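See the structures that follow.
Since every read-out is calculated from the coordinates, none of them should be taken as a lab result. Quick caveat: nothing in here was measured; it's all calculated off a predicted structure. Cβ atoms are built from the backbone, for glycine too; each structure is taken alone.
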Structure I
Amino acid sequence: MENIAGLIGMLLYIGLIVLVIAGMWKTFEKAGEPGWAAIIPFYNIYIMLKIAGKPAWWLLLFLIPLVNIVISIITMIDFAKKFGKDTGFAIGLALLGFIFFPILGFGAAQYLGGKNEISDHLI
């Protein structure tokens, strides 16, 4: 019985991961970025920064404990605004991305930002 429960739990977990990746994939595509970027570690954060209009060097801030939480929330606020969403939705993206990315990706939200350009400056 434990094996069946473990198998069901694992299948649900894999299903949740697939749903989140699909939501991020669709969200990236809405913003004119490649959807496959959602599955590449660090590159997906770079693309989120690009969509949010933040400089590329902010990627380094995601590597600093505690600072990364603040930077994630700030980035998600601007990311959400690019899709016409408010700060509450942005907090949901930062803290409950497994729920909010599929809503953003598969929902009616449209990308409102212009052509994505990220700063080439490292300072």
Structure II
Amino acid sequence: MENILVAEDSFALANLLEFVLSNAGFNVTVCHTGSLAWQAAQKEEFDVLLLDQQMPGMTGIEVLTHVRERSPNQDKPVFLCTAKTHELNLQVLQEQLEITGVFHKPFSPKDLVEKLKSKLQMTSVR
């Protein structure tokens, strides 16, 4: 069972993601602030990280910057969720921080599960 870190400050969306991802076979750890997500990423190894961009404490980009610098998850696939599509230069961020993919809110939970599973299958084949 793959471990996934979900960092999402909206309790409603976090609960939905936890439900959908758990039913899809993931072991889910949910953090409601960027600071808590960073702490979790330092302590535990995950197979994939799903980070909301706009969170209290630290943004998803700030969490990812720290993760890429020093954590047991430095090389793990990371997906960013954002409603700020037009305010971020996503192409540059994807290249600089090796973001695996971006989900633009609102997004389909079914599509999210399919993309996560697809990426993890590709990663395990290597």
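Using helix-only ellipticity at 222 nm (-39500 (n - 2.57) for each DSSP H run of 4 or more, over all residues; to 500) as the calculated read-out, with -20000 as its value, let me know the right label among I, II. Derived from I, not from the others.
Of the structures labelled I, II, which one yields 32, 31, 26 when Cα extents along the principal axes in Å is computed from its coordinates? Label of the originating structure: II. State the single structure among I, II that was used to calculate FRET efficiency 1/(1 + (r/R0)^6) of positions 20 and 36 (r between Cβ atoms, R0 = 25 Å, to 0.05), giving 0.75. Among I, II, the structure yielding 0.75 for FRET efficiency 1/(1 + (r/R0)^6) of positions 20 and 36 (r between Cβ atoms, R0 = 25 Å, to 0.05) is II.
The maximum of FRET efficiency 1/(1 + (r/R0)^6) of positions 60 and 108 (r between Cβ atoms, R0 = 25 Å, to 0.05) over structures I, II, that is, the highest value, falls on II.
I, II: which one has relative contact order in percent (Cα under 8 Å, 6 or more apart), as calculated, at 22? Only structure II yields this read-out. Can you say which of I, II returns 3.6 when distance in nm of label points 7 Å out along Cα→Cβ at positions 4 and 92 is computed? The structure behind it is I.
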